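Please find the structures below.
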Structure 1
Amino acid sequence: MITALLVVAIVAIGYLIGSIPTANIMMHLFAQKDLRQMGTGNVTSTAVMIHAGKLPGTLSLIGEILKTLLCIAVAGLLVHELWAYLLILVAASVGQVWSVWLGWTGGKAQTIFITGLMVLCPVAMATAALTFIGSLLVTKRFYLSNVIFHLAAPVCLLLAWFFNPNPFVLGYHSWGYSVTCAVLCGIFLLRSQVETDDIVQTEAWGGYSH
């Protein structure tokens, strides 16, 4: 049975895990700088790659993935029900975007969103990823491809309602994936900056070296 205390615990734990500023920690360790004072001000692994280099950027990305996996593990230990997994992902995303440790600023929570839903419904998320790959091949634009992906992902995740094989025994059939995905995609799009994101992402992922 869902209790108010359990819901509060999942939200609080998810938020605190998500709020750990992995990117800014790596930036301080490798370059002794604060990402909030640089470039777009977003605290992301992409920003770390641009301003500190590939190694700290990659470590930041790994840190975000590990944070997500930790959230999923916590939800599994506490409840092992779908609502808990989805709720903790949303809470972690909110923590990453509006971190208490960074004065209520942060990143975009894209890694948490993609990693979490890839674990919970890999086939549907892989289908969504094809929209990004296809768009990137056609347009050669990171930001536009990202927008298309984030608009298409909630629709693609409706597939999990009917077909959701999962090696981790988390493969529930539910429309909840699509709703959660829409919320997380909305957070990402709200945090994105059209005029700069193409340049930033191309520098970080398209052959830029610091």
Structure 2
Amino acid sequence: HTKLPVSVKTRIGIDHDTVQEWMEVLMEAKPAVISLHGRTLKQMYSGSADWGAIALAAEVVHKYGGHILGNGDVGSVDSAWRMAHSYGVDGVLIGRAAEGNPAVFNSQIINSQILKLESEKEQRLAWMVEHARVYEKIFKDAYPPSPDGLRRGTRQEYSFLPVRKHLAWYCKGFPGAVDLRARLMMTNSADEVEKIVEEMN
């Protein structure tokens, strides 16, 4: 037992929709919130998210006084609002649409200075460098290198490796993206990321 709030992130079923029964079982445990993706485990990311199943789940969860977040095929703040109001969920998660595209969370970001750059490619590369710098600042402070200066990648020591895959998302759809991703996967600092971007320009 714990006094900490516990949430559950799950899908509508394994190979078919079992959402009604599954939500009933989960609500017996009284989770703080349930996050429900509108596809089965078997579907992975194929097909479309079943928001009808999510709406049914919301009815069950609310009957128990619980809270539920919907997830699946949400590509903008506007669509998140529509889903929340149309399907009775308490909130909406944005997943893959946010990878390499932080603007997805801010409908007003078009007015920000970073979007005044000449192209979407330049914008995303600028965000990528900023992402690398923020990651480095946060985790270097929390996990300094070992006394001998080596960074072995243990849980207690800073490592740049976990952020590499996230940086690669910023390159999606670019000409030469395969080569750029390969180079990013070899980086060990934000400075190295910035150097690669400068070489591209």
Structure 3
Amino acid sequence: VTRVFYPDDPPPFIDGVRINSPHYLCKLVLNESSPRRYTLVVSQYEKMHTIFYTLRAYATCPISLGKIPNQYEHVKQVSDGQWKGERAGGCGNHPNSHLNNPRYQVTLESRNNNNQLLLDLKGPKQYQVGLDIICVVVNDPNAPGAFTKKHSGAFRSGFVVMPLEDVPAGTYDIIPSTFLPNQEGPFFLTVKSSCPFKLAKLR
């Protein structure tokens, strides 16, 4: 079971209406062909302050309800990231400047091929942001999860999350970027992993 990071990706089975009420009810009517496992996301319309809540589930058949376990025991954050000057290189559509973007290197200190990695990038809301991760060296080139390069997908306004499963132990470069060159501003990069790792700034 994986966490859901975006309100529309994947499209929700039911998208509850946000209401100003202390009680909310959501009903699922299922048939024999319906999926049997669902991810339930509890959220506020806007994060104003901490809210404590109680969640109950009722069904006409036996069910289980549990919190998705945290796979990422190890966390490090870059809190002083900057796209500035030539370091605001834009996305891969601009090959002459893209490689000038800030670059960080993560080394997974593990002997396994099934490590879990999560990259979280936050930038100015007015910019579309994204991530590239490039394999520098991998301990087991024949590992099923080995890859040369991966991208976080569609660029998103101010926030993108990139979960990676079954990542072989090795060294990888991370390139955070805005969609267009010369979009200057700060960013926060958070790296989470199921195994110990080192994180270094290359430029």
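General remarks:
- Which entry (1, 2, 3) yields the derived value 40, 21, 17 for semi-axes √(5λ) of the Cα gyration tensor in Å, for residues 12-123 alone: 3
- Among 1, 2, 3, which structure scores highest (criterion: distance in nm of label points 7 Å out along Cα→Cβ at positions 140 and 188): 3
- Among 1, 2, 3, which structure scores highest (criterion: Rg/Rh (Cα atoms, Kirkwood Rh)): 2
- Which of 1, 2, 3 leads on mean count of other Cβ atoms within 10 Å over residues 60-67, largest value: 1
- Of the structures 1, 2, 3, the one that -500 was derived from, the read-out being helix-only ellipticity at 222 nm (-39500 (n - 2.57) for each DSSP H run of 4 or more, over all residues; to 500): 3
- Source structure (of 1, 2, 3) for distance in nm of label points 7 Å out along Cα→Cβ at positions 44 and 92, computed value 3.8: 3
- Comparison of 1, 2, 3 - label where relative contact order in percent (Cα under 8 Å, 6 or more apart) is highest: 3
The numbers here are math on the coordinates, done by the rules we state, and not lab data. If you're wondering where the values come from, they're calculated on a predicted model, not measured in any experiment. Cβ atoms are built from the backbone, for glycine too; each structure is taken alone.
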